[in-house]
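All of the numbers you see were taken from the coordinates with simple rules; none came from a lab. Since the structure is predicted, the reported quantities are computational estimates derived from the model, not experimental observations.
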Structure I
Amino acid sequence: MLIALVDRGDSLHVLLTKRAEHLKHHPGQVSFPGGKYEESDKDLSSTAVREACEEVGLKEEQITVVGELPALPTISKFAVTPFIAFVDADYSIELDDNEVAEAFEVPASFLFPGNIFESQFELKHSRHKIFAIPYQKHFIWGVTAQIIDAMGRQLA
């Protein structure tokens with residue numbers, strides 16, 4: 001999973017995607033670019049970069065990975081490893097319509113802190129914390145919002 005940061009001069013932005021509605025897992029949800037490790041990937045960082053290139057059309061030379069957050073398990077039994085990267089501001093979007101319905105940027109100043117809502121619920125006799133961030137017409141929640149919260153705590 002790639003947390004793609006874009007320096008817009010006066011502010012830092014985060015690139016997010018809205019997953020295609022026909023997907024089996026998490027259809028229509030807002031997420032970071034990312035996907036499954038493939039044998040051709042050198043490591044998980046390479047997976048994150050490859051998936052960002054495939055999903056939104058970024059070019060590998062436009063991406064500079066600068067860090068990694070701890071892996072997070074999801075309720076749906078996936079483990080995600082977020083990589084933080086800077087992306088050249090002059091990138092252009094070429095969506096893979098099979099995977100992504102939309103790509104958009106959110107100012108980082110909106111995401112950290114204060115706009116993240118937190119709640120708890122019980123599922124299969126376990127308590128889970130859920131995070132959510134409403135932004136314009138989008139609702140960022142689940143592991144994506146959890147990663148944004150974790151990154152905000154790292155920066156604080």
Structure II
Amino acid sequence: MVGGTGGYKTSFITPSISSIKKIRIHYEEEVLPYISVVQTSMTPHISKFKAIQVFFSAGYEITIGDTSTGKIREFLFADDDQIVSAKLWPNKNKDRVRGLEFVVAKSNGARRTFSIKAKDVGSPVTVDVKSGKCYGIVARFANEIDQLGFYFI
């Protein structure tokens with residue numbers, strides 16, 4: 001798990017026959033000025049994760065946090081996908097979640113990466129993905145995702 005101890009704690013575990021099908025991250029952006037010798041521009045950067053929704057193959061789903069505002073990024077898993085690595089990033093104070101990455105092996109041997117990170121992150125934490133089958137999630141949240149972890153078998 002990555003992040004702090006603030007907010008409300010929740011966890012969700014499906015039967016082991018179920019696996020993750022889709023992750024939807026709700027996030028906010030902030031616009032930061034970018035100044036170069038030639039020009040000044042305003043560049044949007046992810047500032048916080050507001051919510052995470054996880055959908056499982058047996059029809060289970062969980063929503064953690066506030067999905068009413070912000071932008072959305074989504075990652076879909078095929079039935080035969082295997083998660084081969086996962087990383088989570090805290091912020092530099094280690095009290096909020098600021099990044100998530102999954103590397104997935106497809107049935108044809110190809111690999112696909114889903115990654116979403118804020119501009120300023122702390123050191124990554126590697127998640128033990130065991131067999132590569134994710135069947136649950138644990139989190140703390142209030143006005144953003146404070147802590148995040150996944151259950152693997």
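Once Kirkwood radius over Cα pairs in Å, for residues 90-129 alone is calculated for all of I, II, which comes out largest? With respect to Kirkwood radius over Cα pairs in Å, for residues 90-129 alone, the highest-scoring structure among I, II is I.
Tell me which of I, II gives 25 when you compute relative contact order in percent (Cα under 8 Å, 6 or more apart). So the calculation was done on I. Tell me which structure, out of I, II, gives 1.00 once Rg/Rh (Cα atoms, Kirkwood Rh) is calculated. Working through the options, I get structure II.
To which of I, II does the computed value -6000 (helix-only ellipticity at 222 nm (-39500 (n - 2.57) for each DSSP H run of 4 or more, over all residues; to 500)) belong? Here the read-out was taken from I.
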